[in-house]
Structures are given as C-alpha cells and as structure tokens.
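Each structure below appears as structure tokens.
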Structure 1
C-alpha cells in the first residue's frame, strides 16, 4: 500500500506545510538519510577532540577486526584507512548491501528470505570480509558502501563508550526535541508497528526484524517533523560548528547524476538533473533508497522532507521534490 509524508518549511516566507496519507506525525523508516546523523556525530567527536578525521581507524578496533576488509591485489591497507575515507565512501571497502557476494546470492536479493532475522552490524561486516574484496587502495576511488558506514557506527560506540542508540538519544534526539525518532531495532521506544508501510518487491516489510541491518547506515525511524528539526539545527550551528559543517560540505564525488557526495551528506544540483532547472537552488542533506528525502537550502534554510516508502518510487519522489522547490521559488519571486 502506498504511503506519502511531506513537510516543507520556509521561515521567512511563513510556510510550514505538512501532509501525510495517514496520521500527521507518521513515523517511517528513513533509510540512508540516517547516514547524515552518523556523520554529524563523527564531526562532533572531532570537535570534542575524541578523534581526528585523518587518523587511521585501526586504532579504534580490536586487533584483527579489520582483517580482509581492505585487501587489494594481495596487500592489506587497513592501517591506511581513515574516518575521512569512510565518510566520503573512498575507503574502497566493498558494500554488503547491494554489492555482489562471491559464492552466494547478494544480500538485497535474499532480503525476504531473512525478513524475520535480526542482523548485528558485525555479522554484516563479515559478509564483506568473507565474500567480497576491496575495489582499490584507500582514497583512490569512490564506492558507496553500507559496510563502511557500519564501521562508522561501531567506531562511534567505541569513542563515546555507549551504544549507538544512546549516542543519538543523548546528543541529538533529546536536545533537539526529536521525540518521535528512534534507532530501528535498538532504541527502547522503537515500535515497528507504528511505522508507515515500507514496500520491497511488492511486500510491506516495515514491521520485520530484518530492518536492523541499517544500523548506522540509515536505521532511523523518524518523522518529517523531526527531520526538519534536525536539518535546521544542523545548518544553524546548533549541533556542530559552522566550520565542521563546512568540512562536511566538500562535494568531491558523484553519487548519481545531479547528486554529489561530501562527508556523509549529499548535494542536489538541479541544473545537472535537467537543463530547464537552471537557477534552482542546490539542496543539501540525505537520501534513502526507499524514496526518503531530507533536504535544506543552505542559503535560505528552506527545508524539504519527503517519504514515499517504496524503492520503486524514487523517480516519482524526485518529481515531487522539483514541484515543491518550484513552488517555494515562485513564492520567493512573488514576495520581492
């Protein structure tokens, strides 16, 4: 069954529009939008001098844990991988979620066979260790990797000395009043039955334990209202400094056409999507494979949060996003 949640805000235009096909404050799985939260916590750790972006991650893990994850052409590069590499998807570790697994079917293709299984992050990292190889030396290529972001989550747990869901609760959810956001499968308040439909191959999987696979790669159960709070706080210097945010906004790699990847954050350049969109503002934020969007205009602070809860509705969700940006753009022109 289709679902739709939308929130658009523009403070200076006095716009705060909500829509939900179910209840107004509908919770849903925001998929890889959650990578932004993990990346922000890394930047916060750096500001608190708990770590540095350019130091090797091997020092944060027990001996042997990174073995076989960063081997390329017979050489192990684990000692060279940094947090910067993980956040920018340039560690060149493979991807357990969408990548091919040698000797077995891909994880994504067998998702429904495991819908009742709870996956620990270390278990999923082992899929890459045992069935995949690194694609290059660290820093040489861009390779979007959920395996890499699982390492980010485990590293955060080591640095902050608490589980990831508690890190988020203490540093994000509570101070920002994101009262309806939890980490799927981990937060005590998480209730799968309250989430909107999440369609995969024609089945609604929103209530199945398999969603635990996302973890720090995007495991937030949230609402459009809470993500709007998060975006505004992030871009107004309420979570990390403007200098730290600026470091995240280094968009050196192409994620998809019109989409550029920074440090755990994406930039939409509409002029690269379609030439008739020249003059549209660049937006920054996160995007989930389930057609979940969380964007902000870094100049005007206008926000656009969308959830369609279906892997097959990504194209439709971008058409809606363009319509919403067009609406705000027109309102700005008329207000001059």
Structure 2
C-alpha cells in the first residue's frame, strides 16, 4: 500500500546568487520545485511510502524532475507527453528591506492538459491518502476538472483526501479561487489553510479557532488545520482544538516552508501519531526547511525529533 499519493505540477526553479538581481544575473542555481512534490519528498524522508502523479514532457528537463524526486524516495508516477513544456520560475532572494521576488514562466506547461483518464490513477486504488493543493486547479480549466475528479476517485477508493488551499494571487484572483475551491471542499477530509487565505479567499473571518470550527461545520472535515505563520498552527479534530507554536529558525529561506509543514504533519498523521504530535512534526519540519536551500525539506526523522524535543518551542501539555 502507498501511504501518500500527491498530484500537481513540479517546475524547475532558477535562483541567482544571494544579493544578485535577476536582471543582472549571469548564473543561476537550479532546483526542482512543486508544492505537491515538496510534500511528497518531506513525507518520504520522514518514513512514508509516497508517489507523485503528474504529466511531464518526455525530454531532459522532464527526466531531471522525475529523477530528482526518485532520488528523494518519491515514486514519480509520470505520464510522459510528446508536447508541452516544463514550467519554470525565477526566485530573487530578498532581505530586510526587499521582499523575495518570484517570477513565473509556467504557461502551457504539459501538466495543464492532464486529464484524470490520462494520469496513473491506479496508484489511488491502494493509497491511504491523497494530497493536492489549490495551485493545481488554478493552472487551467482542465486541471480544475481533473483535481475534482482525482479527489472523488480517491474518496471512492477509501483514501483520506488532504487539500492545502495554498492560494497564489499570481495565478488567479480571490473570487475565482473561492468559486472553484468551494466546489472542491466537499470531497476533502483534511483541510490545511493559512488564516490569511481563509479570510481573503474562502471568506471565513475570526481567529484561527473560529475559522476552523466554521469550516468544519460547513464541510464536515475530519481535521481542519489553520496555519498562522510565526504564530504557529491550530488543528480542530473530533471537536478538540490543538495548538502548536512555531519553532525558532533562521528565516532566510522561507520558500517551501508551508509544504514542509504539511509533509511533516502527514508523516505523523498518516503514520499513526496523534494530532498534537503531527502538528509538532509539521512545525519542526517547517523550521528546519527555513535553513535549507531550495524548495524541499531535506530532513531526517532524527533532526525533526531533535527540534520537537528542544526548548526552542513545542507543545505545552
């Protein structure tokens, strides 16, 4: 049985050296980057058997993505296309006075034409859980339909469905996102949402607990996780509220932190841990990711455990 199957787009990220501007850079570091595959990598490194569903062009760039994920312990269940392209994005690191800049170049990537019939959905037949994010339906009308079909297929197969809202304003506006996501949420068992996205996109206001309770009441989620950045995260599960502060960490490499949190959370949530333990592993994995270059959390269980057992943060219980 596969513990976790994820689905979505994975790109190549190009970053100039720290302090160099994109417009003047003549060399770039290249990283493999995608929200859903980031989650799969983190969860795999923390002990889960994971697979990633997607569509890639059959060429050297597509093979680089698949080979990289495989090297991290993720099974890339890829549909290979004769046309289309690999999406890319450019990241210019910021600092105290300048925010990190992201420039997407992902239009017409191969994955935007992926249909549920064309993906390796047989991997869902024995999966314990399926995960995707709000980035995937934002990429094309076809992918919005595919996302809905994948969630339904996973639920029909008995898998726990996990959805991270993961709103990207550069991909669609809040009103469009709300209309699409509201149709997807009834097929979701575990929701992860940033408090800011719950307000701006889903139109749920109030503190994190109020947001979690209102969302659970409307959609019947098994577990609702509301993340709050530097203030940590809160989870509502079976009527009980669990809170987790953030662990202290260097904040110089924030890209992928949210995906690291979800991967760490799911490693325990699906691996038999209770919700408070899952939250602590999510927070610890996120903290470690902030000190690692690239988009993926290249962590070990021992490292995560060491953070959760330190005095830098943790659960008071």
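Every number in this text was worked out from the coordinates using simple rules, so none of it is lab data. Just so it is clear, the model here is predicted, and its values are computed rather than measured. Cβ atoms are built from the backbone, for glycine too; each structure is taken alone.
Of the structures labelled 1, 2, one was used to calculate distance in nm of label points 7 Å out along Cα→Cβ at positions 209 and 273, giving 2.4. Name it. Can you show the working numbers first?
On the way: 1: 3.9; 2: 2.4.
Going label by label, the one that fits is 2.
For distance in nm of label points 7 Å out along Cα→Cβ at positions 65 and 97, which of 1, 2 scores largest? Don't jump to the answer; show the numbers that get you there.
On the way: 1: 2.1; 2: 3.8.
Max of distance in nm of label points 7 Å out along Cα→Cβ at positions 65 and 97: 2.
helix-only ellipticity at 222 nm (-39500 (n - 2.57) for each DSSP H run of 4 or more, over all residues; to 500) was computed and gave -10500; which structure, 1, 2, did it come from? Intermediate results must be reported in sequence, preceding the final value.
Details: 1: -8500; 2: -10500.
Only structure 2 yields this read-out.
Can you rank 1, 2 by mean count of other Cβ atoms within 10 Å over residues 185-192 and just name the one with the largest value? Don't jump to the answer; show the numbers that get you there.
Numbers: 1: 15.8; 2: 21.5.
Max of mean count of other Cβ atoms within 10 Å over residues 185-192: 2.
Hey, relative contact order in percent (Cα under 8 Å, 6 or more apart) derived from one of 1, 2 reads 24; which structure? Before the final figure, lay out the partial values.
Details: 1: 24; 2: 16.
That value comes from structure 1.
18.9 is what came out when mean count of other Cβ atoms within 10 Å over residues 105-112 was calculated for one structure; which of 1, 2 is it? Display every interim value, and only then the final one.
On the way: 1: 15.4; 2: 18.9.
Answer for the origin of the read-out: 2.
The value 51, 46, 38 for Cα extents along the principal axes in Å was derived from one model only; which of 1, 2 is it?
Values: 1: 61, 42, 40; 2: 51, 46, 38.
Value 51, 46, 38 for Cα extents along the principal axes in Å corresponds to 2 out of 1, 2.
Between structures 1, 2, where is mean count of other Cβ atoms within 10 Å over residues 57-64 highest? Each step should come with its number before you reach the end.
On the way: 1: 13.0; 2: 15.8.
Structure 2 comes out on top.
Here percent of Cα pairs over 14 Å apart, for residues 25-72 alone has been calculated and equals 55, so which of 1, 2 was it run on?
On the way: 1: 68; 2: 55.
Label of the source structure: 2.
Out of 1, 2, choose the structure whose coordinates give P(r) over Cα pairs in 5 Å bins from 0, in percent, for residues 129-304 alone equal to 1, 9, 18, 21, 22, 17, 10, 3, 0 when calculated.
Details: 1: 1, 7, 13, 18, 20, 18, 13, 7, 2, 0; 2: 1, 9, 18, 21, 22, 17, 10, 3, 0.
The read-out was computed on structure 2.
For which of the structures 1, 2 does the calculation of distance in nm of label points 7 Å out along Cα→Cβ at positions 113 and 201 return 2.7? Don't skip to the end; give the middle numbers.
Numbers: 1: 0.9; 2: 2.7.
That value comes from structure 2.
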